[in-house]
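Undergrad: So, here's a batch of structures to check.
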Structure I
Amino acid sequence: MDLQTLGQLLNTTLVFSTALIFAALGGIFSERSGVVNIGLEGLMMFGAFAAAVGGYYAQDAGMGAWAPWVGMLCAMVVGVLGSLIHAVASITFKADQTISGTVINFLAAGSTLYMVKLLFEGAGESPLIDGFRKIKIPGLSDIPVIGEGIFNSYPTTYLVIVLVIVIYFILFKTPFGLRLRAVGEHPSAADTLGVNVKRMRYIGVMLSGLLAGLGGATITLTTTGTFAHNTISGQGFIAIAAMIFGKWNPVGAFGAAVFFGFSQAIRNYVQLFEWSQNIPQEFIFMIPYVLTIIVLVSAVGRSSAPKALGEPYDPGKR
């Protein structure tokens, strides 16, 4: 494998990783506040759908290069709205958080496909749109392997790398981050010190919707150019695995997501070799999901979740 191929493999890894990183960061905000968010898959679907529809209409209105950014904005808004369903059910009404997240997944799968058919005359997918183009950073993009792999990427990749650093700082170096982590570890103690537990959990869940929506939008605006029922095919669950394997830490989740992105990139590159023609394609497409299961099994007992994760807070019980 020559240096150019290695650079392309690294670049493909980052392309696949970007959506996973966005969603995993969103999951961290929700679960650090004490709310389990199994609904990342559904929130990514909402985001992918909104980006496709918003980008299409913006493109049709002649907004040109701004159309993908409009799609991203739409994905953020719809992701937050979708997460509010989970927040109201699990925080206000104290419903089972796992069931609530599962409902989000089913709701997203059905409603987005229905809306696509409604908006585009019964079509099974949204019209093709012009998404983001890769941006080369002068000078840095000429570095062997790393230049092609990292510094010749989509705007969303640059954005998510910056967000990993910013979110790490917010969570571990600011009063807001301390309060968010406190309500996920010991909500009654945080409440005693004047922290509004319900408000902090709402913020955590809404931020998870915003970031998961961006993750879904990334897939639509960089790789598929359209939205269909299979645009988000398990990436939300892989993002949850990355979050757990990364120990609810933005940097750890970033590393785990890159690992899963690499497994998806390898899946594509394996098919280029002649010997892979003798292997059923179903086995090749299983690679990322098998690795996800292996990683999750290996992470059991090693990862320490927030202590109050999944427990509705009742101010009357301290």
Structure II
Amino acid sequence: MSGIGIAFSGGLTASEITACAERAEALGYESVWVAEGHGGDQFAVLAACALRTRRVRLGTAISSVFVRSAPTIAMAAAAVDELSGGRFVLGLGSSHRVQVGPEHGVEYRKPLGRVRETVSVVRELLREGEVAHAGETVRIERFDLWFEPLRSEIPVYLSALFPKMTELCGEIADGVILARGTLASAARARAHVAAGAARAGREAGSVEITSLLPASVDSDRRKAFAAARPGLAFYAGFFPRYNRLLAENGFPAEAATVATAWHAGDKAAAERAVTDEMIAATSVVGTPADCRERLEAYRASGLDLPIISPFARGPGAKERFLAAIEACAP
């Protein structure tokens, strides 16, 4: 097995994530990724990981272009990149309307344009040390850095679920971050990346195709599937775009049932509506042997970098993360 990443999206403290990152590096993982959402400040966590690791790439998966300003993103990226000795990857995305407005009080509009303009501002600021930008979604009179970044160019990856954003990855990004995909997702993404790259006169092959893959490992397959069920119910129930993704991946009736139950406030019914087939199609789940086989299948499907993303909350969460890290180690 070649390169594999590990992602953290909540459930652990900053210190626990750092300890898991150390263990992942010792086991040969290629990269460590941290989401934000409700799980803590991702750049602070990654800064701690930078000081406790020596080799792994460290990335945001993802940082929302709506809840941080573009200059703030650039400075945070430069700080973690310097602390890590040039190992940082800036993963950006538009997040979700159901989070940005209700949870942060920020208007959610023109997400594609906001991502494009944020990438432009971040790159110019890191490269030139100052930036002015009069765009449709980002307007900055002038911002300058009072320090020199370690690298004037930091890799930028974009989160993409559907064709328009995936094509934008082909136009401007160094990598694409898929999520909760099936074995058909990488090939579809590669085609859209190629379309975007052709418009921009770029080589599509230079864009790394990665994917966040929910992971649940147990010697008892039934327990592994049971542990994965709440996470899929939450994503399909709460996030309209993940519900749409699940439907387009072959489960339209099930996705509709999950959403109906979730919005009625019946989370237990939403979880019951998540079938083993839905979990198996979009996750790395089962015994350690099952999970390693599934990772190889994803890699064979055209995925450059599978990134396991355990979903664990509450007591014992760190142990469940470590179990997944140990079981899926390269």
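Each reported figure results from applying straightforward, stated rules to the coordinates on display, with no laboratory input. From a predicted model like this one, the values you see are computed outputs, not experimental measurements. Cβ atoms are built from the backbone, for glycine too; each structure is taken alone.
Undergrad: Starting from the value -21500: which structure in I, II was helix-only ellipticity at 222 nm (-39500 (n - 2.57) for each DSSP H run of 4 or more, over all residues; to 500) calculated from?
TA: I
Undergrad: Continuing with this model, one more query. For the read-out mean count of other Cβ atoms within 10 Å over residues 62-69, a value of 22.1 was computed from one structure; give its label from I, II.
TA: Comparing all candidates, it corresponds to II.
Undergrad: Out of I, II, which one gives 36 for relative contact order in percent (Cα under 8 Å, 6 or more apart) as computed from the coordinates?
TA: That value comes from structure I.
Undergrad: Here percent of Cα pairs over 38 Å apart was calculated and came to 14; which of the structures I, II was it taken from?
TA: I
Undergrad: When distance in nm of label points 7 Å out along Cα→Cβ at positions 86 and 286 is calculated, the result is 2.9; to which of the structures I, II does this value belong?
TA: This figure was derived from I.
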